[in-house]
Structure P
């Protein structure tokens, strides 16, 4: 079997683009993959165009060899654009191999270790009463893991979105404490600060809540400097969920070995695909860290993540952006006619060959790429703030 073509589909689904990749072979078997670098899809498409020329004629069954070929075939090491491109290709190769052998992708990763993959829901509401009501709705429908967002988000000033950390910290800490008091110990509650805080701000936020309020704090600060997380780790005992920005096993390594994350938020569509994700999962297992995968896109990323979660022993819960309290429109059946089915807060592990997802190439023509940027946040003094 040989690779004959690689096609790239930057397509608008829901409220953002998804970058879908198709790898074709001379035996008529194709595989689907997805890159996860939201907002920079055209940069990833350019990287895949380079990789296409290198991969035509290669044997798609040699997945590990191809991973090394793509990573080591140039002077410059990976980086997020390149490893996002690699991720999409790597996932598509697993889809091909599973279809060729007639087995689900998780069988290529060591076999199924669980029958269902637990998901967590996201809840965004302005007032504590709304958050409590949303949590009760989720609990009534079987969702036990709930991620909250900061109580205070942004406001308009001179046509800009203004977000000041210190105006958010107190309100969010108070709201989290109220939610925990109202719901009691039953739900698993976390909060995502989307790396908007400094070390001091994150520490202050944690210290303003009663102990045991949150079960995890996601991405409180940026990840470029592990030493900053070491400092923050000494200032709070709230468990951290970090890793969605990691683009390689090397980037993940200090967070695993130094105990800087308690839940690994790896993104299979950014870290280098399933090949790289399995290596990170093994290191995490050796350090008693469970995976809590980042899954902010649609059916292809979801399917790849479900197969990963099925095959590893150290798994906690997977992000999904479709729940009773949120639906971003990423799972449209006209563009993804075949996709894994969710049963409430769980995906049942599939039994069919490959990933178990298909993309409608004809529908792609009706969904042109749109230039999209995440919200641009500023502080009240006009300086740039992380989104």
Structure Q
């Protein structure tokens, strides 16, 4: 239904070979280096080795869209062509960074591509595209419901030739990683503006700026997601030049809406990959174990679970492709309904799929001996990241009702 382009098909073959040759064989080594690192959020030597190999093989910055093809060697990819590549990378939770395709960097790079000044691009986008540094996106706050982005309270005040930031943020992915050097921070510059969507501004804050304090690492279902991690932070009289504003004062909500659409889809693309791998592992497990004198795969309940997983993965993959195709043809704004439907459906569906596959593995499925427990955690927190299920259901339901209401009028 959604055939890939010749370029995408060729990249799929090359990426699959790379995964087989360099990613899967190094999963144990990655875990070993993480356990032996000087601290939990240190850069791993293996990652640098694999990045160099990915660059050498032309599998670098695969996320870059066609509209910004001049920023990469491959000339850019459509959302539809990128989807199966992201799915492949999603089979190993840490592998997207190998190809410079990990969150939140991809979204931050697109923000700079779309809205950054020439100076901002030179200082921050170029090293990000090269993979020399990592970045963070700071929007969520502990004291307000950040599912409504207009609720953010971090104060950004103009003082002379500087912006001064005061407030708190949390669940800031990458903040603890030693390679992270720049934050895109969303706060309020005009909290009394009559239009709530023009109160926010986004500014660039280097990690070493005085007054920026990392309070603590945070976990999701017990996972610290090292070495990338998530953190709670405080901004105490943090000063940055006025030139660090992105796009312009009062344009923060607009930037957030632009950034999060693609990010939501990238997460869903990767989730299909970890679901597919979990199913493959469950099928293999069912042929290796016997219960009560019968091979596990001969039990009807196991076959039913496998069948259900297969059907749901196919549905998730098709929804991702359908949405990506519409984004390519009509743009992000015209695809918000399908993006919301994907964001609502895929993480929850993948969570359920992985849960079944974990069950087939018995107690071992709950451990880090397999990829499923961490994959389940990823699917679960994706139901909060980039907007919780309830917000997307509420907004999508409203638009669908209004559409048919209008048609019947």
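Structural remarks
- For -15500 (helix-only ellipticity at 222 nm (-39500 (n - 2.57) for each DSSP H run of 4 or more, over all residues; to 500), calculated) the corresponding structure among P, Q: Q
- Mean count of other Cβ atoms within 10 Å over residues 175-182 derived as 19.1 - corresponding label from P, Q: P
- Rg and Dmax of the Cα atoms in Å from the coordinates reads 21.7, 79; which among P, Q: Q
- When relative contact order in percent (Cα under 8 Å, 6 or more apart) is computed for each of P, Q, the one that comes out at 15 is Q.
- Among P, Q, which structure scores highest (criterion: distance in nm of label points 7 Å out along Cα→Cβ at positions 223 and 319): Q
- Here distance in nm of label points 7 Å out along Cα→Cβ at positions 31 and 151 was derived from just one of the structures P, Q, and that gives 3.7; the source is Q.
- Structures compared: P, Q; top value of FRET efficiency 1/(1 + (r/R0)^6) of positions 311 and 375 (r between Cβ atoms, R0 = 41 Å, to 0.05), i.e. the largest, recorded for Q.
- Origin of the derived value -0.42 (log10 I(q)/I(0) by the Debye sum over Cα atoms at q = 0.12 Å⁻¹, for residues 159-230 alone; candidates P, Q): Q
- Source structure of the calculated read-out (mean count of other Cβ atoms within 10 Å over residues 87-94, 23.8) within P, Q: Q.
Bear in mind that the values in this text are calculations on the coordinates, not laboratory data. The structure presented is a predicted model; accordingly, all values stated were derived computationally and were not measured. Cβ atoms are built from the backbone, for glycine too; each structure is taken alone.
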